[in-house]
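What follows is a set of structures for review.
Derivation of every value follows stated rules applied to the coordinates shown; laboratory data play no part. The structure presented is a predicted model; accordingly, all values stated were derived computationally and were not measured.
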Structure 1
Amino acid sequence: MRIYPVKIECIDDVMDVVFKLETFDECSATLTVDTLICNGSVDELCGRIKDAVNMLELERVKKE
């Protein structure tokens, strides 16, 4: 038996949802961003999205 996440939500300091990442199939996910992005926040946001994608343990698509 294996347990793995299918949906991840990122929240900020005041508990507002920043983004949601939900698996679509075994190798892809949908991303919904619910926050404003500026030059000062884009690097952290992208880093957190990458962390969340890694948590979902999506399979890599093999290039032919």
Structure 2
Amino acid sequence: MYSAELTSKIALWRAQQAEGTLSKESLQEFVRLLREERRSAAEQSAKKRSRAKAETKSAEDLLKELE
């Protein structure tokens, strides 16, 4: 799901949060990186959906092929 680098950063941030040493800057970076990951996943999903729609033929086209 996430890259190895991001996964290790998440583990570090969780440990810092548990210790009470997580800085505001680290928290902001955490939120920024997760938002970027989610945006790219949404874009990839949208591309897959649009590609699937483009490849689907309409019923009229299929009937024309039968003629």
Structure 3
Amino acid sequence: MSKITTIKELREAIEKFNDNDLVVVEIHEGVRHNDLYDFTIDWISDIDLNDGTQVSKVSEVRICI
């Protein structure tokens, strides 16, 4: 996971994911300012939904701040 700072880097980071993959934002604990934050992309495959259903072939794509 490397920091994403351009649209090109973002496109490259998400090109392997499917249109049906879920997107979430993961905010790490720490000091926050009224500023812009660098982020990375991470993912988890074969996720479990809140109701306990396991979804294969779908990833949870995380924008990590």
If you work out mean projected area of the Cα convex hull in nm² for 1, 2, 3, which one comes out largest? 2
If helix-only ellipticity at 222 nm (-39500 (n - 2.57) for each DSSP H run of 4 or more, over all residues; to 500) computes to -7500, which of 1, 2, 3 did it come from? 1
